[in-house]
1. Suppose you compute mean count of other Cβ atoms within 10 Å over residues 70-77 for every structure in I, II: which one lands on 21.1?
2. One of I, II was used to compute FRET efficiency 1/(1 + (r/R0)^6) of positions 6 and 286 (r between Cβ atoms, R0 = 41 Å, to 0.05), and the result was 0.50. Which label is that?
3. Please compute distance in nm of label points 7 Å out along Cα→Cβ at positions 198 and 246 for structures I, II and give me the label with the greatest value.
4. Please compute mean count of other Cβ atoms within 10 Å over residues 94-101 for structures I, II and give me the label with the greatest value.
5. For distance in nm of label points 7 Å out along Cα→Cβ at positions 30 and 222, find whichever of I, II sits highest and give me its label.
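Please treat every number below as a calculation from the coordinates, not as lab data. This is a predicted model, so every value here is computed, not measured. Cβ atoms are built from the backbone, for glycine too; each structure is taken alone.
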Structure I
Amino acid sequence: MSRLLPWHASQWRELLQRKVANRLPHALLCSGPAGLGKRLFVEYFAQALLCTAPAQEGSPCGVCRNCRLFLAGNHPDYFKVEPSEEGKPIKVDQVRELVAFLGYTSQLGGYKIALLTPAERMNLNAANSLLKTLEEPPGDSLLVLLSTTPARLPATIRSRCQQLRFQLPPFETALAWLQPRVSGDPALLLGLSGGAPLQAQAYADPAWLAHRQTLFETYCAVVAGQADPVRAAEVWSKPDAAANLRCLIGWQMDMIRLKMMRDPPRLLNPDLRAALHRLAGRWPLPLLFQRLDAFIRLHALCVTQVNRPLLLEALLGDCADGQADLDPRG
């Protein structure tokens, strides 16, 4: 049975057509927002390429020796490179191992496939060490780079890869997939995730929803001058500064919508509409846009080794205006 997600159909058809025509690229850059299952897609396609008895529609059989090895994580012709720790870069030694792997002869007589994720985490030396392999790829090999921010990759890397882009599915498609898989409000969860179904499914965790409420209460306290931005930055830095900043970016976008329209048709955070409306009334529209830009820039910097607490402290401090009439409950 196919494990493809509904919004992956067009990408699957494209790669399958290239495979049938013997026109698969040697290097593929898969890009798109987080929470769409890009890695699931790539791993499923890799299994299909290595499978010795794929179905007519290209799906792996799941029972041949190659499939069993792949599903057990032991296939000798499949290699993964990712950061050694969360927040760490992909280093040059890791990429050299990948290059060496692609240069070997296939042990089971088929493709050699390497996955590098997230590609934007490569440091400069690592990216440079990959260039020769991209220029002169070994035969019967496929290198897949996954990225949520491909613009952060060097142009020399992007130009040597064929691109496969993933986009957010239509709201109705995502809602239909999510509804039987969560116990909360699927429309709210999709809004919180920016429309990314797998991220929305993760957000259904009550612990995460409680964490989001804590973040919002902390933010409101800073704005009202009732909390120290230094301590607030410590809260916002854990456990995942990038995920926390996505909340802040969503609130900022909703404030802009509420500032520009009396009754916007859709908000990312409909449960916080009243509180966000009051927040939006505190600042002029240009300042809201200015802060949105600053939060987006900081979110992009979260993939590098920046002092996140210090930057968060500065940004949260800029949001404080000392008025003490906020109620984060709405």
Structure II
Amino acid sequence: MTEPLVSVILPVYNAGEFLKEAIKSILTQSYSNFEFIIINDGSSDDSEKVILSYNDSRVRYISQVNQGLGATLNTGLSLAKGTFIARQDQDDISHPTRLKKQVDFLELHSNILLLGTRAQIVEKGSQQMKFHNHATHPADLKFDLLFNNPFVHSSVMFRKEVTDLIGVYNPDRNAYEDYDLWSRMASRGDVANLSEVLVDYRHHEKGLSKNLSNFSEHALFEQGKANLEQLLGLKEEVLNDVLALFHSNYDLYSGTSAKSLENGMKLIADKIYNLYPDEKLRVEERKNQYLKIVRYRLNIFNREKFKTSPLKVLLLKIESKLQGLQSEIIND
């Protein structure tokens, strides 16, 4: 029997009303050469009944005592037979052509280790159209991964051989299991997003992989710090302060000056220039975008610090405007 090219992994825990749509969205894909690994992580609702109602030879069902999301995903990886691993969340919907478009792209671009897509955000009762329009180019994503997670977990497809080299998901709650894995992948090669919206991403309090309260307070900061140290091969206080301000973790900010923060951002950009020498303008633009945010957060910090001194606040406002004008001149 020919092994499937793709292994789709769906972890389930008390999935509720959305599970049927999530499963159906995979089973009705235009691409069919996949196995569908569904792992019930100790649900106490009717999730198992819903899963067992599907009679499809591509479904591999596993039931286990509750272990948490990271450990459950690793169980799926250990069982996967496919060359490519695709993720599916229990409350999201994959558009019919998602798998085919990702397989086609990965087969044409052997340098891409991880491939996500853009996604529409679905909120109950909201009529407003919102999207996760993450960057698509590897150079932008190399920059973005230093500060945050630019991938919708339920949209990704990656090469299984990469996890054989770098390891699997980190189940420790001091780290975001997906952000940590994508960061390690990006340290080995290029990552990308398709520009198309190929997933409906439900945003609600009970989302299995969307509840940030499950993680430690400074998990984003610590991941960014690790990524910066890996990229640059050094530890610098200024880089920690860039991250602390970006994430508004003012308790971690040690007081680096605005000029030094700018130099720190230049250090980051120069390293990424070296990785993508044909993308200097792209990287420069990304650097300026992040620097603008860091300057803004620094001004907020200083205004709060000196709020009892009206003169100091006025001077800070003037300085902020001057910095903005300087940035516009440079960018022009």
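1. II
2. Structure of origin is I.
3. Between I, II, the highest calculated value is found for II.
4. Result for mean count of other Cβ atoms within 10 Å over residues 94-101 over I, II: largest is II.
5. Numbers: I: 3.5; II: 4.3.
By distance in nm of label points 7 Å out along Cα→Cβ at positions 30 and 222, the leading structure of I, II is II.
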